[in-house]
Structure I
Amino acid sequence: MGDQADRNALAYLQSAHAAALTIRQDPSGNATLTISTRDLGGAARVFWTQEEIATELVRTARHNAGVRPDVMRLVDCLRQAAEDRRASLTDHETAMARARAASHELDVVMLKLQESRLLRIFNATYARYRLQAKREGKGYMAYRVVLGRLRRELAMILSRGGTVNDVRLDFARLFKPGPLVREKSRRPVNRSNY
C-alpha cells in the first residue's frame, strides 16, 4: 500500500471517521479481530465501519465467535453483529475504491477553492495567525498541519454528501492550536462512502 492514491484514500477514510476492523490469523489457525488505525498489512480480512460503533461490533463479534475462532467464523460473527446493529460493514477493497474516488473529488474541490480565491484567503489567514504567534514569542503549527485540517474538514463535508458549494469554513476553528474539536452535526452521515 505504498502509492499516494492509497495513502490519500486511507487519510480520507480516517477523516470521515471510519474505522478499519482487521482479522488476522496466527500460524495455528486462530483468528483475532481488532480495530486498526494504520497497520493493515498481514491481515486476512479488513472491513470498514463507522468509528463510533467499531468497538461495540468488535466486542460482540469476539463474544459470539467463541474461543479460538477461525477467520471465517469471525467474519460471520462480525457481519451478524453489524446486521444486528444496522451498521454498514464494507470490505476493504470496496471502501478503498470509494475512498480513492472521494479523495480525487477532494483534490478537485481544492482546485475549485484555489480558483475561487478562497484558498488565498485561507493562506492569508494562516499567515496572520502565524505572525501573531511570532509576535507573542510563540510557535505556531506548520502550514501542512493546517492544510491537513482543511482537507479533513472538506472530506467530512463530502462524506456527508455535500458539494463545494456547501463549504462554509470556520477558519478561526481550523487555525486554533490544539486538537480540532468537531461539533455534532445535525446532518446524517452518508454511510455509503465507506
Structure II
Amino acid sequence: MYGSQETSISALNNGENKLLTLPLSYVYEVIDVNTGELVSDGEIGELVLTTLQPYALKPLLRYRTGDVCKIVNVENSPRQQLLLEGRVSDHLEIMGRTYSPAGLEKNILKYFDTCIGYIVTIRSTGDVDRIYIELVFSGDAEMESIKEMEESWIRKGVKCKTTIRCSENSQNELLGMVSWKKARVKDKRTPAVA
C-alpha cells in the first residue's frame, strides 16, 4: 500500500510487488520538482494527487506529496504502476544535476555482483564536487568492475571526479538496509558563504 495521512490510501499492491494507482479515486500527476510543470509520461518527478471522490475525508486539489516517482502504463488496464524513487527532500544536486539516493544506489550496484554495502561521500573544492565511494564485497573485490564504473561515472554518469575504494570495514552504516538509502549518502560539502 502507498499513502499518507493527507492522502489516505492512494495506491495498492497487486500481489506481484507492484503498486497500482486507483484511477476512480485520484488524478495522478508527476511534475518537475523545481518548475512545477508536468513531466513527460514515464519521467521522474514529484507526485501530485487530486481526489475525485465527493466523500473523501480530505478533499485535495493538486496536492504535492513530497514523494518522487514515475508512473508507467500497465498493459490492458486503466491502472498505472507507481514506481517510488524517494523523497524530494532527500535529493542532492551534484555539479548542477539532481540525484536521488536510490538513483545513486542503482548506478553503483549495477556494476557489481558481490557488493554488500557502500557509503557515498560528497565533498567540494571551490565550485567542483568530488564523489568518494567506499565499497564492501562479500568476497574478493571486483577490480575490473570498479575501473569500469569509475570511467563510466566520469564520462557519462555524474560527470564529476570520482574516487572508488574497497573497504574491509563492515560497519553497520555500510551494510545496513535503511529507508530511501539516505543514510548511506553523506553530503560533506560546506555551503558557500554569501
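Where a number appears in this text, it was derived from the coordinates with a stated rule and is not lab data. Remember, it's a predicted structure, so these values are computed and weren't measured experimentally. Cβ atoms are built from the backbone, for glycine too; each structure is taken alone.
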Q) Taking distance in nm of label points 7 Å out along Cα→Cβ at positions 94 and 134 for each of I, II, which is largest? A) I
Q.
Given a value of 0.75 for FRET efficiency 1/(1 + (r/R0)^6) of positions 118 and 142 (r between Cβ atoms, R0 = 25 Å, to 0.05), calculated from one of I, II, which structure does it belong to?
A. I
Q) A value of -18000 was computed for helix-only ellipticity at 222 nm (-39500 (n - 2.57) for each DSSP H run of 4 or more, over all residues; to 500); which of I, II is the source structure? A) I
Q) For distance in nm of label points 7 Å out along Cα→Cβ at positions 86 and 102, which of the structures I, II scores highest? A) I
(Q) If you rank structures I, II by relative contact order in percent (Cα under 8 Å, 6 or more apart), which sits at the top with the largest value? (A) I
(Q) Taking distance in nm of label points 7 Å out along Cα→Cβ at positions 38 and 126 as the criterion, which structure among I, II has the greatest value? (A) II
